[in-house]
Structure 1
Amino acid sequence: MTIKQVLIVDDEERIRELVQACLEDLGGWETLTAASGQEGLKIAQTESNIDAILLDVSMPDMDGFAVYEQLQTNVSTQSIPVILLTAKVLPSDRARFAQMGIAGVITKPFEPTSICEEVANILGWDE
């Protein structure tokens, strides 16, 4: 079984470090982190083996939706599943996310010990 590689894009350092620690320690996955949408796009476009992207919605300069749209327009990144990290999710948002093709949503504050399970469930990695 190959080790999964997850890109974490969040402007809050605490959250990046927390998610990174959980995914690496509990999930046994490799992680890459980006502090901004632009940085996340750059990594997604240059690393060829990213299995999923955890993307914060509310970031300065370029929010998660803008990042997602850019990922979708690029042939090399459009097939990477994206999970949004967001504080507020309305039921109508979930429908819109599904239409956009977003793999899933993890709401903040999340439970650090179960974030691996949430990611694996959303992406079907636990089969």
Structure 2
Amino acid sequence: MAYDDSNIFARILRGEIPCNRIAEDDYALAFHDIAPQAPVHALVIPKAAYIDLDDFSANASDAEIAGFWRMAGQVGRMLGVAQAGGGNGYRLISNAGPDAHQEVPHFHIHILGGHPVGRMLADAR
């Protein structure tokens, strides 16, 4: 599958669509989800064009990978959900491919917290 540069996250990165930024650096952008599923719901996306975690882990540079995951940790602390910052924890979610219902073909993670998020899967059969 080729990267689709018309996806919403690519358009956000180009400044064509606004977002409510939380943090940004050379490697990643973090912003609030427009349809939050928890009191805290942020997205972290790499600035380069990667479709999913498989693409990112296989093709991103070491600096991109480290920068992305550092941003994820920073956002958890900034939003007060990281235990290191006095929060009660959070969940990271990344969907990859159609079986996981990936909606945007640009690698991203969801950071969800601010209340108990429940079990991982009710029924994984």
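None of the figures in this text is laboratory data; all of them are computed from the coordinates on show. Remember, it's a predicted structure, so these values are computed and weren't measured experimentally. Cβ atoms are built from the backbone, for glycine too; each structure is taken alone.
Data for the structure
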| quantity | calculated |
| --- | --- |
| Structure (1, 2) behind the derived value -7000 of helix-only ellipticity at 222 nm (-39500 (n - 2.57) for each DSSP H run of 4 or more, over all residues; to 500) | 2 |
| Given 0.92 for Rg/Rh (Cα atoms, Kirkwood Rh), calculated: source structure among 1, 2 | 1 |
| Label whose coordinates, when relative contact order in percent (Cα under 8 Å, 6 or more apart) is calculated, return 23 (choices 1, 2) | 1 |
| Structure with the greatest value (metric distance in nm of label points 7 Å out along Cα→Cβ at positions 5 and 37, set 1, 2) | 2 |
